[in-house]
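What follows are several structures.
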Structure P
């Protein structure tokens, strides 16, 4: 855990395998609902051990121990977290309540004790935040997130913010009326607005985990927003959103070309099919481990290759226009 007086941010390479999925994983992979039996809990936890073994295989082969990490939950992965910490890997612990559309802390008033018990590299909060969504809900989320952010700063705990920007009904209808793609033409600007609004509300992540962007200029604008106002070491990583491998590869290549993006967190696209085949007895445990390892290493190779091709310097913040009000969005020309 870092010293609380250290500068905010994390600018080193960061390659995460996230498997902190809980509600969606249990329901989608095992078709289970309600309270799990002890046997069902062990079955889910054991499947996450297979994912972790895939990560360890990748780390043993190609991945730098200082750059590779896992994002896994306490509910099914407590022993994995402890083992990853002991092995010197980067770790991230989710603090949000699983399956909730509105951000709430998983353990309520006891959230700080749960973070301290594991001493992860990052405390991670997944938040669905659209600046044009219900103002009352957004205000409630901001209040909870500010408390988490302040705790992380006071405790010297690195803070990762996983930002999802789902469209409102009005935005969806507007995109349909204009026959345009929300993810291409609306979400990037909303992501920038969300980041700056949350920063202005006192929420200060070290890492922004953001949805994939297809255009380099959108990555530049998001990175500039994350690093505005002297936040020179705050960085972004790309999440996979459970998308197809071709889309994930495109997002990684695009992000890798931009200073301020330092890596990725690709989970379901890495582990879902191998675990599904294992659960259905179409594959052995070792086959699932090997497939997860191979796919995780592919993501790293794609990111590193694109970074080297574009000669992107590490630890260098993108330039950002500054005016009296701070960040000024860069105009985007449609191509």
Structure Q
């Protein structure tokens, strides 16, 4: 077929939201192992900011966006799990989801159940799969049992609100941290057992008080630099600090002996893309996510919707912590 034109968001150099431009690009037919998908909604995530600024470097020029949902238009040779006309959703490398239409690898694209809306699909894949691998696969020594306490930073964001609900469904007592009373209330309404406004209270003291001085088995931390050391102080002996983001900047180098002094602790830095490296893993994790959403135990809250053309405003709002829940861009 002749190439079709698609609007997509692209940067020529790393920097502020103003570097993003809406450009027309030619989209052809999918090659082996690829699909062409027309997006109905695109997800907005902090990883997009890291890629835009160059914290996570990619070759330039760079098209942004890591998750979306839409309809498959064509499939390339060897693609058997999807067909033209299928409703589909994904969180996937390489970036390029901020677009009307794209050709991309099929490996991380899954069929979207008919009873999950496109905007919900676009808002839940990267965030929901992140919660899945953290609560189900990134576990402290001995695992997690119902009744255990866990700490989750930035609990009122898109990932955090999914985590609050899923942790409750698993019988866990999630201790949420957030930067305002309104955000703390949001976390509590979504299933957090406790919420701490870290701008008003010392979250380490509160965590120790809540746990009778014991500390928690695991802290899930996407904030990075600002919370790292204090997160270690929340842990019980042999506890795990699971980092999965750098919203406040990357964690600086630290002395390994610190982990010994604070109770023989474990630290890991996780990324979704290691967990979804195979189609089988992607499908199994997505099935688990779809099941918990369709059961009603986890509801995907979309608090911001932006036209794709307003992507600069969307990034400004995200970086300024003006958003709650999930955000989507609408092509």
Structure R
């Protein structure tokens, strides 16, 4: 395959969407950070911003091609299809590794975020009092969020919709993890584990011609939940993109400074050496409807450098840094 051909560029854009989708699934990691590091963040925001009254007017009047071009459809289609594909493939692999090799996964992401901070920071030229204060504010918010205590699971559809609106921030705001916010709202397992798994089962059954799956009340409950969550996410995505599009245009450098601060602050969330604290009541672990223990927070600690696994974790941190710097180097060489 030749490089810099239209087809190759489309494949690269699709896999950027895959990376963004995988990042959105992991608590503490932001898909928006991927977009920011891979330098398609502003195009993503401005493309979502085009989903407006004019776009819906074209759609209602049957001008589908004009609608598709108006919203930058070729770009959005590849990014979003990559993200959706990731949720049912790469994300499942990440779930497995988080379960069995949690320390090393967090270490790799920690390293990638450090590499991202360096990659973004060295291109930032507007160092002044306003941008420095903006970075500090971003760091403070990011670190502050990491120490909040999660709520308990709530499957009320209005709350699920709100979770969609708030949770989508991981795609629109680099450094703020939508998945971690869903943990704080108490609905991470419900929305990004149970509902996604049930949706996969429903799709698999429909493809095999088994439409009796729609008679299963449990599966229909999860289908209703993920549908409302998706509507909330779409609403939040369009709303936030309009707000971000405006502030990026008016206060570009200050917004970028806050984003850099968010990304630095997210290091507190993905700190590799932590123990998961689960909610308890009267000495018993609280579990959700699928039998999962409910996360309360994380107990962060300093590693013992005498342990072999600690040095392996350090290796993965370095590997994460090298990976991002390598991608950055390749991108600059390509330009």
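No lab work stands behind these numbers, since they all come straight from the coordinates. Source: prediction; values computed, not measured. Cβ atoms are built from the backbone, for glycine too; each structure is taken alone.
Descriptive notes on the structure:
- Mean count of other Cβ atoms within 10 Å over residues 10-17 - structure with the largest value, from P, Q, R: P
- Sorting P, Q, R by relative contact order in percent (Cα under 8 Å, 6 or more apart) from high to low puts R first, with the largest value.
- Volume of the Cα convex hull per residue in Å³ derived as 175 - corresponding label from P, Q, R: R
- Computing helix-only ellipticity at 222 nm (-39500 (n - 2.57) for each DSSP H run of 4 or more, over all residues; to 500) across structures P, Q, R gives -21500 for structure R.
- When percent of Cα pairs over 14 Å apart, for residues 226-305 alone is computed for each of P, Q, R, the one that comes out at 64 is P.
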